[in-house]
Structure I
Amino acid sequence: MNKIMAVTRGINHIGLTVPDIEQATTFFQTALDGKIAYDSQKLTDEPRAGQFVERVLGIEKGAKIIKKRMMVFGHGPNIEMFEFKDASQASAITLQDMGYTHISFYVDDFPAALEKVKKAGGIPLSEPHANTRYEDTPGNQTVYIQTPWGSLLELQTVPQGFYYPKDSEATLFTPEPIDLNQKDDTTP
């Protein structure tokens with residue numbers, strides 16, 4: 001019998017354009033234990049630009065990708081960062097703007113994670129508070145963070161798990177805890 005495969009296995013990565021990849025990398029490494037998987041575009045490479053790149057990526061004429069880096073965060077989706085030159089760029093969007101607005105990181109030790117993020121230059125938008133319906137089980141917390149370049153992150157913990165309405169079609173992905181004493185599949 002032939003296997004019937006799902007169309008989607010899961011989220012592979014999230015794209016994030018930043019003004020300075022090195023600054024963003026330092027923030028993610030310091031604040032959230034991010035690891036560099038690879039640089040697919042280095043400053044020493046010829047910039048990715050021209051008609052083909054403009055067409056296939058939908059960027060404006062003359063814009064150049066000068067750096068591109070893939071980072072790994074525990075067992076969740078990867079983040080692919082882009083740094084541009086000669087591109088018209090708007091400021092980072094806020095939660096009410098259209099489009100992708102934030103990346104949420106699941107953390108186990110919420111106070112320690114929040115302190116690391118603040119020491120790395122992240123600015124909490126408020127005090128930590130309870131999550132909303134279906135995420136508001138005992139011990140839950142959340143807070144939005146503004147990164148040094150203005151993008152939004154969310155720190156979230158739901159240690160007692162989620163609950164679901166009767167008509168729910170699926171359960172949410174929750175990253176598994178990571179034992180730092182054991183080598184995992186994110187370490188080459």
Structure II
Amino acid sequence: MLKQRIVTAVILILGFSGITIFLSSFLFTMFVSSVVLVASWEWGAFVGLKNIRSRVGYLSVIVSIILGLCLLLGITPTTESINLLGVLITSGLGLLFWIMTFSILKNYPRNAERWNNKYKILTMGILALLPAWVGLIQLKYLLAEGYLVLALVALVAAVDIGAYFAGKQFGHKKLAPNVSPNKSWEGVWGG
């Protein structure tokens with residue numbers, strides 16, 4: 001199983017590295033947008049949007065927001081840099097979302113009835129995906145060669161791998177047993 005994961009990881013690394021390095025900033029934006037749209041489609045299914053019409057409706061909201069963000073950020077095929085204020089506003093909203101999410105999850109399952117609602121969870125998908133989209137786009141526009149994007153992805157992968165192996169080897173103290181029972185504090189420190 002580990003061998004298959006390593007082979008898959010190598011293929012994905014090579015593909016993503018090529019896309020990140022060789023695509024223009026605008027084409028990279030289109031690529032990341034398509035990834036966000038696929039993730040949004042899956043998020044809709046996760047939340048329980050069962051029929052195609054509902055999921056297409058959710059996808060339409062995401063597309064509209066992405067187009068609005070492209071206007072706000074000044075993204076066009078000839079853009080060399082994007083609107084920093086728009087990046088800061090969107091990233092700030094994303095940061096507030098993650099702070100809020102931490103406080104919600106800290107009290108789970110006691111407070112589940114306050115947020116465990118299809119529309120709130122759909123909104124959480126928007127607030128998780130779109131600031132990440134803006135962050136990746138900004139990194140590519142800051143350095144068109146894509147090395148900042150690759151450095152971020154490598155950092156996240158290293159933390160994830162370190163957390164996984166440290167948690168497997170040393171994990172005893174549960175991090176959030178009601179949210180994710182297999183996560184441990186040892187995994188956090190290993191990451």
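Given a computed value of 34, 17, 13 for semi-axes √(5λ) of the Cα gyration tensor in Å, for residues 37-140 alone, which structure among I, II does it belong to? Walk me through the numbers before you get to the answer.
Working: I: 34, 17, 13; II: 27, 19, 9.
Computed on structure I.
Largest in FRET efficiency 1/(1 + (r/R0)^6) of positions 21 and 85 (r between Cβ atoms, R0 = 25 Å, to 0.05) among the labelled structures I, II is structure I.
Quick check on the output: 19 is relative contact order in percent (Cα under 8 Å, 6 or more apart), derived from one of I, II. Which one produced it? Before the final figure, lay out the partial values.
Numbers: I: 19; II: 22.
Going label by label, the one that fits is I.
Can you tell which of I, II yields 55, 52, 39 when Cα extents along the principal axes in Å is derived from it? Source structure for this number: I. When helix-only ellipticity at 222 nm (-39500 (n - 2.57) for each DSSP H run of 4 or more, over all residues; to 500) is computed for each of I, II, the one that comes out at -4500 is I.
The numbers here are math on the coordinates, done by the rules we state, and not lab data. These numbers were taken from a predicted model, which means no experiment stands behind them. Cβ atoms are built from the backbone, for glycine too; each structure is taken alone.
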